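In structure tokens below, several structures.
Please treat every number below as a calculation from the coordinates, not as lab data. Computed from a predicted model, the values in this text were never measured in an experiment. Cβ atoms are built from the backbone, for glycine too; each structure is taken alone.
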Structure I
Amino acid sequence: MLKAPFSLSQLYPRHFEVPLVLLTSAVLLFFGLFLPVITLKELVFWTHTFSVLTGITSLFHEKQYFLGVIIFFFSIVFPIFKLAILAIIWFSKLVEEQRASFLYWLGVLGKWSMLDVFVIAVTIVVTKISTFAEAQAETGIYFFGGSILLAMLITERIERLLRQRTK
């Protein structure tokens, strides 16, 4: 097991899109966590608007700990972790096996990346059938979803560059 003499950023200096997309994804994630993602209207009198963070806080206040922890992990911890690991893979001098291992685990966990977007979509569909409630997607969900999609695309880009390198 030999040390890689260069980081991927040194091996592929013309691929400026990788750090640019990583940065864009991080900015979109930040806004996606703080901007409203859904507005719920019950009957005609009550309106509640939630961001990802306020939604998680609300779940904990309502003692929905299991759901709160799941949404917290897959909406906050995992996306930040994924972007950090992708940056490490791109900028650090790693052994090829380490890069492959990081990418493998990102792929395993990445299948759950869109969990909260799915939860919000289900909420909107359920309230559309209800006569007592109404739900509307807000701008934060688009920022959040865009961040997740960019992270997925840049993961695929890095994997392709690594496959080219090992051929």
Structure II
Amino acid sequence: MQKTEWFKRKFPIIEDNGILPSIIERLSGTPARIEEIVGELKPDILTLKHEGKWSVKEEIGHLSDLEPLWLGRLDDLINGLAELRTADLTNQKTHTANHNATEMKKLLQGFREQRQIFVNKLIGLNDKQLLNSSLHPRLKTSMRIIDLGYFVAEHDDHHLANIRGILR
């Protein structure tokens, strides 16, 4: 099955903020979904690289590496900034982190803890804050908090699909 590359993806604008609780649920469940996928895998499978792509551990580490960006962008939206902070599109942090040398339990726990901070902040927002919008620097489209939540959930799923691809 053909999978669209992340940087070629297009994202719809979500107009109904009432969908946010479902998106939050999806975001909250990502750590458990990862744990379910990797639960009984042998350690050598977790560091296997196929065709120069990231290993399972690197995919998980990458999700963790981006949590500060998501939290920062959420702050940008809450504070009404005109444009969201930029991402390092080269993923330098992931390439230099040596996630393959990190114990899987530590990778999973680190991601779970960081994601919970993001989810808790989303849960604590009020209806007025949900109306704020900022320009996404790469997509050049206006994004609200619900759009950011959806974007992050889609990013999670993109990397979970990568992990399942490695395991196939």
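Match the computed value 2.4 of distance in nm of label points 7 Å out along Cα→Cβ at positions 6 and 78 to one of the structures I, II, and report its label.
Values: I: 3.5; II: 2.4.
It was calculated from structure II.
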- line: distance in nm of label points 7 Å out along Cα→Cβ at positions 110 and 158 gets 0.9 when computed on, of labels I, II, structure I
- request: For helix-only ellipticity at 222 nm (-39500 (n - 2.57) for each DSSP H run of 4 or more, over all residues; to 500), the calculated result is -18500, so let me know which of I, II that is.
  value: II
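Determine which structure produced the value 28, 17, 15 for semi-axes √(5λ) of the Cα gyration tensor in Å, calculated from the coordinates; the candidates are I, II.
Structure II accounts for this read-out.
Out of I, II, which structure matches 0.90 when FRET efficiency 1/(1 + (r/R0)^6) of positions 14 and 118 (r between Cβ atoms, R0 = 25 Å, to 0.05) is calculated? Intermediate results must be reported in sequence, preceding the final value.
Numbers: I: 0.10; II: 0.90.
That value comes from structure II.
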message: Going by FRET efficiency 1/(1 + (r/R0)^6) of positions 54 and 134 (r between Cβ atoms, R0 = 35 Å, to 0.05), which of structures I, II comes out largest?
response: I
- prompt: A value of 36 was derived for relative contact order in percent (Cα under 8 Å, 6 or more apart); which structure in I, II was it taken from?
  reply: II
